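Just so it is clear, none of the values below were taken in a lab; they were calculated from the coordinates. Predicted, not measured: the structure shown is a model, and the values here were computed from it. Cβ atoms are built from the backbone, for glycine too; each structure is taken alone.
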Structure I
Amino acid sequence: MEFINEFMPLLMFTAVFVLLLLGFPVAFTIGGVSMAFGLYGFGPGFFALLPLRIWGTMINFTLLAVPLFIYMGVMLEKSGIAEELLEAMALVFGKIKGGLAISVIFVGALMGASTGIVGATVVTMGLLSVPTMLRNNYSKALTTGTVAAAGTLGQIIPPSIVLVLLGTIMNVSVGDLFIAAIIPGFILVVLYMLYVFIIAHIKPEWAPPIDPEILNQISRKELLERVFKALLPPLILMIAVLGSIFVGIASPTEAASVGAVGATILTIFHKRFNYQIMKDVMDTTTRLTCMVFIILVGATTLGLVFRGLNGDALVRELITSLPFGKAGILFIVMSIIFIAGFFLDFIEITFIHVPVLAPIMIDHFGVDPLWLAILIAVNLQTSFLTPPFGFSLFYLKGVTPPEVSTMDIYKGIIPFVIIQIIGLGIICLIPESVTWLPKVILGP
């Protein structure tokens, strides 16, 4: 019995993981298993302590940014901005091999900086880009891989919901995280574009340029006007949201409200705003917000029980006893999160694994929490692309033409997952890619 009690935290984690793989709802699985183990470990008195812990989490002002950023992303999806951007960028890059794919990556980065909602970006770009790329004789694998990967850039490019959640859990300033994520996000965008450029020259039949006759139908002046008109709205929104944070005018939560209002105004200017769109946006925002916060309540319960059963001490002892230095332990932690991404989504990993693993790296090994948070965010971005439960793959499959198979999508994302790992390695080897910009903007 003493042996069972000692390893009770690991048994609880195993039970949660197995039930999630069996398809049980995330929030109720985490909360239900935690309450059962809490009752066993602490008795009925556990239920007197739990409400106080949940209340302390739910009144966190920073978390108010989550529904506001979700609203901003969903409203922008309805505004038609992505459609105009894709059409304009396709004309700009269309003359070069792989130009359509490069334009998708560019728009994905810009939409990521405007919305931060991966599902909305992948679905929108999948509907608009995939048919166009296939009509231009692009490889199905390259087409789907590019769209799926570009759509996930909103995970790391601020404003990002995962950065808000990581900042709250790891006690790191969300504003600092937003600034620190800019260069890593730029690194991934450049790596994506470089891959497309190289593969388009090695395999030109996979990514041919657009027919010059189509491009010659529009004059240079008209092209500049279309590009300016398409780029201006998202750039204004980015400056309003991120600029207000960077110069210290607004907190991330206040900036999120600016973004929500700005997205609504842009939708009105594009003449897409009506009662039905507002109703749909509010409905989607409410459902997604409820999902996040119900999981948060379950994760709070899990964390309380795990620490009460001395689980954090057990995991710390297991990890620190390994015959590796700080670099080796960091590799193991990143590997655990990467492998978990094959089976769990970023919210589950953020709430289940990060509260256990991050304190070990920060407190015991002295890792910079800002750098670690960005490493985790980039790692979590990969979870959207890794089968069998990569959500970007599900989103994309739901909107692609019938001739695109699931295997085409799986083949397409493999190079981009490798690129993600390369990007993660660059950030690991060059910590200044994360820490330099915050020091420049905020000071040492």
Structure II
Amino acid sequence: MRGNKWVALVLVTGVMVFGSWVGICLAEKTKVGGQEAGFVDLFNGKDLKGWVNVNCSDATWKVREGMIVCSGKPTGVMRTDRMYENFVLELEWKHIKPKGNAGLFVWADAITSRGVPFSRSIEVQILDGRNTKSYTSHGDVFAIHGARFKPDRPHPFGAMRCLPSEWRCKPAGQWNHYRVVCQNGVIKLAVNGKVVSGGTKSTPRKGYICLESEGSEVHFRNIRIKELPSTGAKGADVASKDEGFVSLYNGRDLTGWRAEKGHEGHWRSRDWILDYDGKSEAKDKHLWTKEAYGDFVLIVDWRLNGKAVTRRRPVVLKDGTYALDKDGKRKTVEVMDAGDSGIYLRGSSKSQVNIWCWPIGSGEVYGYRNDGKQSTEVRKGVTPRVKADAPLGKWNRFVITMVGERLTVELNGKVVIKEARLPGVKKKGPIALQHHGDRVQFANVYIKRLEK
């Protein structure tokens, strides 16, 4: 029996030793040429294949000497052409000038959020030489524009932002290395070889990866990714997907728009904002796209930024008619009025989606509602069901869908016009941002063609 026990002990010991040796060998095989295995290039060093310019100009993102060179202008993002859920991401970056600003977004939406040039996401800060009690230049991680997460350490002012445990970033002109591990809503950032920040319970936890342009030149290189097994993200845990929208405003100039003589100095590119002072000297003062569009979905952010004054405006009823007083005159109420503008569809001022301060709210189609030749059904259809405008001075978002003669307008997430009929509307035509003599700003102008 003793002999059998000895043999058994030798066998068990041998198996353990063999298992350990196999484990060591497998661990060594996870490295190829000194690098961790399983990674693929997210940037091929030659061109921007696999990346999508979301809202910047063609000059913003360039490839030079194996690097992605970002000019920093305009403020905006470039994203991957597909979503990622769980992964390890590595990259190197350096700012060219002190106090430069940029960022890396993970789990991002396909397009930018209302009234900002950035996508909802978890941001990994890429910043130089700006350190305060609220933020640092050494790898902060934080939720932006509707995303949520729980920082690994409470922020001193309660923000959803994790400040790094240690300052490890090198200054402008020197390369820094980031390793970002994203797994089931947990994110960890290692700066130059050491984990310093992160968080848990991220929403969303599947989406696009973005590089951010924010005012100054920054370089990126050696961007690679290793995907990890899915943990079943779905529903609200998944960012909004790419639906085929392309930007109509590049943040730098009026490329793609008819820059009429007299527009200069009035329709102005002010970084990611297209600003209009209401004073164009052109014969046609509206700003028209060069291209014509038939069926489409148009996204436009806007805000009236003029000085608000008290004015009396008519009360419009839900059937599109005006409320009348006992003398048969139109009833009016006092409102704070900051101006008027609109979106012309298919080359016509009649098919205008209104931007204004009337009690009925923005989104109505004034030309059809006031056309006495139209049926009651048509006039009612182009009258807003609900007032959905944001407070004056705040950004609004239109989602305008035009299919055949049918128009649907969503304002700030609420449907204000649903499949209204526009009899006689042209089948195709350019889109205009309307001049009405008032100040107005536009941003995040995207379109998706629906023509087959």
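Comparison across structures I, II (criterion: distance in nm of label points 7 Å out along Cα→Cβ at positions 399 and 423) gives the highest value for II.
When distance in nm of label points 7 Å out along Cα→Cβ at positions 199 and 231 is worked out for each of I, II, structure I gives the greatest result.
Suppose you compute distance in nm of label points 7 Å out along Cα→Cβ at positions 303 and 359 for every structure in I, II: which one lands on 0.9? Attributed to the structure labelled I.
Looking at structures I, II, which one was relative contact order in percent (Cα under 8 Å, 6 or more apart) calculated from, given that it came out as 16? Traced to structure II.
Structures I, II were shown, and log10 I(q)/I(0) by the Debye sum over Cα atoms at q = 0.07 Å⁻¹ at -0.46 was computed from II.
Calculating mean count of other Cβ atoms within 10 Å over residues 127-134 for structures I, II picks out I as the one with the greatest value. When distance in nm of label points 7 Å out along Cα→Cβ at positions 87 and 287 is calculated for each of structures I, II, structure II gives the greatest result.
With Cα extents along the principal axes in Å, for residues 55-318 alone derived from the coordinates and found to be 68, 47, 34, which of I, II does the value describe? Source structure: I.
Starting from the value 16.1: which structure in I, II was mean count of other Cβ atoms within 10 Å over residues 247-254 calculated from? Corresponding structure: I. Have a look at I, II and say which one yields -2500 for helix-only ellipticity at 222 nm (-39500 (n - 2.57) for each DSSP H run of 4 or more, over all residues; to 500), as calculated. Computed on structure II. Calculated for structures I, II, mean count of other Cβ atoms within 10 Å over residues 271-278 is largest in II.
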